1. Compute distance in nm of label points 7 Å out along Cα→Cβ at positions 66 and 154 for each of I, II and report the one that scores greatest.
2. 1.7 is what came out when distance in nm of label points 7 Å out along Cα→Cβ at positions 162 and 178 was calculated for one structure; which of I, II is it?
3. helix-only ellipticity at 222 nm (-39500 (n - 2.57) for each DSSP H run of 4 or more, over all residues; to 500) was computed and gave -16000; which structure, I, II, did it come from?
4. Where is relative contact order in percent (Cα under 8 Å, 6 or more apart) largest, in which of I, II?
5. Quick check: 13.9 is what I get for mean count of other Cβ atoms within 10 Å over residues 18-25, calculated from one of I, II. Which structure matches?
6. Consider the structures I, II: one of them gives 10.9 for mean count of other Cβ atoms within 10 Å over residues 58-65 as calculated from the coordinates. Say which.
7. For mean count of other Cβ atoms within 10 Å over residues 114-121, the calculated result is 14.0, so let me know which of I, II that is.
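What follows draws every value from the coordinates through simple rules; no lab data is involved. No experiment lies behind these values; they were computed from the predicted model shown. Cβ atoms are built from the backbone, for glycine too; each structure is taken alone.
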Structure I
């Protein structure tokens, strides 16, 4: 594995992925280790424009349009990733697995279509490691209630989130060495340490 890996943080809403990517960013800054942080949708200037469109509460796209917008957002980030690949650590808040978990397992879009477009966009870009954050129903909705504003993807029912989370867990079984499952229902400080310990082994 590259000492400048691509590390992805995945999970459904309220699972703590954004919290952990922030803690990792703080750690790397303190250690003066070069990294970039992007999110999906979002990251680059044009991708952030697409993010606002996708997550707008007034948006009402069909599932295929949703998929294509997410992939368009990813397309805008490819040059950014290529620019820093193997030169800096790349932290990504959601990536390929989110598209499969949400759009395929959650919304039923043909996986072949997703894989074909991803392969076309990514070419030789590969994720080195993924932290998958999982959460139960109680904690998910408690955390969503604390948010100052909710976007379109914060308002699905638990049946949908369950399908997505099960989808994420299925993806981890394909290559368990490339995943670390973080149970975000447990003590957050312990989870922070688990993530940081794993990070240290990835970049040493």
Structure II
């Protein structure tokens, strides 16, 4: 079965393919065609953005499309960066820019008040118009400095309480327990029933 992954984030593509390993899928990405224009992620929720990206991809590829949107919600920041997580420090922000901004906003805040939740919504959209979404989340807290080399985005700052390590320090374990893993493992089970 051919599916399009509606993202230009190479790290995300690698991670999604790893989580969905074992399914008989052939992947098409934005890197396989220069004809697919960028999507403006202007949804107010993760779900709106995930669905919008997947629908957009279906329109250009006419094949089943998968997209996700992910947000880090820090309690003391009233849920920020949330839906703007990837653009927290600006439209062209790097992972390091976003992490630096987050750490500066949490300067002087005690560990007990640095609680956060990582959320992911994965959308599966068919050319027929059928749409299904899957959600995953993980709770933890924001560390005081980046740790670990295995992840991307906020992974070096997000400490998973039960392990006492950041997602970036957990290596392959991340793809079993993370917010994205939880959402995409649900999607994987769904696809297994469909094919």
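1. Checked I, II; max of distance in nm of label points 7 Å out along Cα→Cβ at positions 66 and 154 sits with II.
2. II
3. The read-out was computed on structure I.
4. Across I, II, relative contact order in percent (Cα under 8 Å, 6 or more apart) peaks for I.
5. Source structure: II.
6. I
7. I
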